[in-house]
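Following are the structures in question.
No lab work stands behind these numbers, since they all come straight from the coordinates. Please read these numbers as outputs of a predicted model, since none were measured by experiment. Cβ atoms are built from the backbone, for glycine too; each structure is taken alone.
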Structure P
């Protein structure tokens, strides 16, 4: 049986709002993460617009960050971005889903800069970006954005899928894209397929590694990534459109490569 000194919600409520406020100010002194959390809670209580302002400011700060996030800092960083994501979904989306959708795109744009300066051997950071993609799909259905504009944003995202953060994006956004958006996205991907990566003259090729078969060049990696982006996108679009023949064709082409 819990005693009166057990740390739980009921016992803390007995302290009263004034004393709890004093304690929060005391424990947050010198703790930047706690202060951010409290400011975010206050903003959320004020209005979705105030919460959005706090989240946008924090996301911009993370984007500017240069410090390497090693395993010792990873847990606090994951908690930070998880707090921002949950604020978007729980505090902002119910009152202003359009603003929440835009903030989720901003959140997802952090993936590249963050992965460039972190050790995510645990996969915890990646889990937050994948969760944001799921949130994006759900909120996009509520907002109902222009399908062609959404397709353009989706296309830009899959072309920047350097760390696999957007692997499931097309499937998740398919309901919001609808037939018109999926057709537009397919046309953009087909245009990309017809724009192959150029091979520079031999003397200008950049060696980035070696394999048993010889040197590995930057343009080889770029070409492989380009082809993979096209193939996986067309496969996901065919699946979303219920195009069995198109889906099988992409699987067959993939097996040949």
Structure Q
């Protein structure tokens, strides 16, 4: 379908699997980032504006350096088959990604929801879920990072996103952050930013750390927060794209 003013906005969301016993973190059996990601609504309906299609990547990203490196290019290629989307004989095999939201988990039950502004290129060295430290390929993104700066920042206005979400959810502990860490969360975020930077694309991606509590009410709260955050990103895209959305109905 050709892009139009009312074409849907497509927002991809990812979550992680548990990080296991080798990580420099408490060995938590459930990664709430995936519990939240897979529980998100498929569509956010907006009156007189393009609806927002939420496409959660079908499986959690393994907390492995190699897997994270290899998964990011797959995410941004936006092949419908990778997302479990039916492709008819005359359908396009890809779709437009208007924004991407990566979710990861904090290790402190009292941690806030943290919307990350930037990520860093170096100092990734701890063992992953397979007890492997990053390879040379992992540390330069398979060569993609060679011409990337030490710090990459999203082009989304995170302060604006934060203010909109906080105004709607005053009682939720939420903040902005410039420190996604030097483990798989920060690594995935930098990898995603670098994939866009290297191809001269707008860095339309962010990363959100979520608390580790995983009772039903905790997941419901997380779904509410991330849904409001995605809506805030969509509202921002409305004003920065002059109404010309690249998304398509799937």
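Quick one: P(r) over Cα pairs in 10 Å bins from 0, in percent, for residues 38-141 alone came out at 10, 33, 36, 17, 4, 0 when computed from one of P, Q, so which one is it? The structure behind it is Q. Taking distance in nm of label points 7 Å out along Cα→Cβ at positions 86 and 206 as the measure, the highest value among P, Q is held by P.
Determine which structure produced the value 10.5 for Kirkwood radius over Cα pairs in Å, for residues 22-61 alone, calculated from the coordinates; the candidates are P, Q. Mind dumping the intermediate values first?
Numbers: P: 10.5; Q: 12.6.
Only one of P, Q returns 10.5 for Kirkwood radius over Cα pairs in Å, for residues 22-61 alone, namely P.
Could you figure out which one of P, Q the value 31 for relative contact order in percent (Cα under 8 Å, 6 or more apart) was computed from? Source structure for this number: Q. Work out the source of -22500 here, i.e. which of P, Q gives that when helix-only ellipticity at 222 nm (-39500 (n - 2.57) for each DSSP H run of 4 or more, over all residues; to 500) is computed. Going through each structure in turn, the value belongs to P.
Look at mean projected area of the Cα convex hull in nm² for each of P, Q: the largest one is in P. Looking across P, Q, the calculation of FRET efficiency 1/(1 + (r/R0)^6) of positions 70 and 166 (r between Cβ atoms, R0 = 35 Å, to 0.05) that yields 0.85 traces back to P.
Using distance in nm of label points 7 Å out along Cα→Cβ at positions 30 and 230, single out the structure from P, Q with the greatest value. Walk me through the numbers before you get to the answer.
Working: P: 5.9; Q: 2.0.
Going through P, Q one by one, distance in nm of label points 7 Å out along Cα→Cβ at positions 30 and 230 is largest in P.
Computing distance in nm of label points 7 Å out along Cα→Cβ at positions 94 and 198 for each of P, Q, which one ends up highest? List each step's numbers first, then the result.
On the way: P: 5.4; Q: 1.5.
Looking at the calculated values, the largest one is P.
With percent of Cα pairs over 14 Å apart, for residues 102-173 alone derived from the coordinates and found to be 58, which of P, Q does the value describe? Derived from the structure labelled P.
Rank structures P, Q by distance in nm of label points 7 Å out along Cα→Cβ at positions 134 and 150 and report only the one at the top, that is, the highest. All intermediate terms of the calculation are to be shown ahead of the outcome.
Values: P: 1.9; Q: 1.4.
By distance in nm of label points 7 Å out along Cα→Cβ at positions 134 and 150, the leading structure of P, Q is P.
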